[in-house]
Structure P
Amino acid sequence: MRKTQPTTWFKNRELDLALRSICLFSFGESSEGGHEAYNPEDVLLSAVREGLSDSDYRLLGVVSYFIESFFSLLNVSRLTNCVAEMETQERNFWIAHFQLHRRDPRTAKVIARYKHSKKTRIGSNEWAFKKYGLDPRFKDTKLEIHSKLFEGKDIELPSVTELASKNPYFRNRLVIGPTNRADAWTVLELEARSISTNRELSDLAYCSLETARNTRNDFRVIQRTPSRRPYPKTIGMGGER
């Protein structure tokens with residue numbers, strides 16, 4: 001069976017380092033120094049679960065704004081499968097962010113599947129709800145929070161250029177698209193020598209065996225192709241070369 005949930009759920013110090021890998025430095029010690037190339041969904045899924053478990057609304061707020069800002073670069077296909085395995089509160093957090101991007105056709109499946117499910121309220125302080133009101137950002141979604149609950153609006157989010165330069169998953173998603181194939185390609189770039197079977201690649205990239213096999217075959221072709229081979233110029237549209 002195809003894996004979708006993170007192989008490792010990051011916590012505490014590990015989560016700090018993982019957040020740094022997607023350019024969220026406020027929870028790490030420093031933005032300087034090297035770091036591993038973590039799968040973005042592994043980081044975000046771990047951060048949301050940790051934030052909900054610990055009622056860490058600062059963490060949830062920062063992650064929420066990151067998800068909203070860079071949703072187009074996330075592997076929604078994988079997240080769609082993950083959502084089905086979550087408990088209600090965690091699931092509705094993610095559904096709400098899918099609903100914020102209703103115009104993205106990749107969100108249609110999740111939105112339709114949970115159309116009639118009940119809402120989740122995060123934060124049990126009724127006084128705060130009365131004083132601050134509901135957060136308008138999540139109007140008409142499966143999530144209810146008061147407008148002051150999710151801190152992190154003031155955080156300086158990275159640019160797409162920064163994401164691509166720091167994290168190879170984002171770089172390859174910009175080139176290939178935010179797909180399982182892009183993630184399989186990234187895993188091969190990082191660990192090709194240690195991967196001996198398609199099953200290993202499938203597990204590491206959370207993709208199907210077919211995607212793993214095809215990507216691995218294509219990666220081998222590119223590896224055998226001379227890297228600086230000049231291409232002939234094309235003059236005009238359909239002109240001579």
Structure Q
Amino acid sequence: MKLVVKMRLQDLEIVNRYLEIFKIPVVPQIADTEIEEKGVSEIVDTLFFLDMPYYALQLYMHSYSRDVLERTLIIADELKIRYIAANIPLKILKRELNSLFDLFSSYKNNLCIEAAPRNVEKVKNTLLDKIGGVLWVKITPDALTSTHELKEALRSSMRLVKMIEAANFEEKGKKKIKILKKGRINYYNVLRFLSREFYNDIFLIPYDKSIYKIPQELINEYNVLLQFYNSTYEQ
């Protein structure tokens with residue numbers, strides 16, 4: 001399993017040295033507004049200058065745009081990044097499925113459709129119409145997701161899952177908390193499950209400044225998760 005930190009581009013520019021010291025790989029998060037304001041060249045230059053191990057790109061779109069997706073593909077292609085994760089609603093995914101498949105096939109990149117565990121089955125059934133190693137699933141829990149629901153979603157769709165984003169919430173409420181704090185999801189339990197299932201793809205820890213007050217808090221949690229996963233894998 002590849003344990004990776006997801007971080008907004010503006011945050012990455014500030015804390016990249018911390019991540020570099022600890023050799024932590026990254027998934028930069030780029031919004032459609034950034035692509036429109038800065039342009040492809042400036043974003044490519046920024047990421048190239050930071051010179052970090054990029055495992056994927058996370059694209060956030062306020063509304064679906066094929067043009068933004070194409071420009072993100074150019075960024076990924078320039079930086080030799082294989083995977084792009086994007087939030088595409090199911091209704092649009094069904095409508096644009098053939099177009100997305102052709103677009104990503106032409107660039108030899110892979111698209112991971114972001115879905116909450118309760119929606120994974122619907123996304124999976126849509127993607128199965130286009131088998132070909134181009135379209136995949138990224139699972140991101142929401143405030144209603146339990147440990148059991150996350151594991152069941154993973155179990156039912158493991159062969160299509162290329163990314164899992166860790167998110168944890170208070171047991172009663174919707175406030176986000178640190179991944180390893182007691183909340184709605186027990187990530188020690190989830191990591192044991194992933195180890196038993198031989199999951200070998202990307203596991204994301206998102207950097208949120210409202211949760212991690214300083215970068216060292218994120219790095220500490222990353223190291224605990226990595227050590228725990230390695231210990232379960234070796235057992």
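The maximum of distance in nm of label points 7 Å out along Cα→Cβ at positions 47 and 79 over structures P, Q, that is, the highest value, falls on P. Comparison across structures P, Q (criterion: distance in nm of label points 7 Å out along Cα→Cβ at positions 23 and 95) gives the highest value for Q.
Out of P, Q, which structure matches 21.4 when mean count of other Cβ atoms within 10 Å over residues 111-118 is calculated? The correct label is Q.
A value of 27, 15, 12 for Cα extents along the principal axes in Å, for residues 167-206 alone, calculated from one of P, Q, originates in structure P. For which of P, Q does percent of Cα pairs over 21 Å apart, calculated from the coordinates, equal 62? This figure was derived from P.
Here, each number is a calculation from the coordinates, and none is a lab measurement. Keep in mind that this is a model prediction, so the values were computed, not measured. Cβ atoms are built from the backbone, for glycine too; each structure is taken alone.
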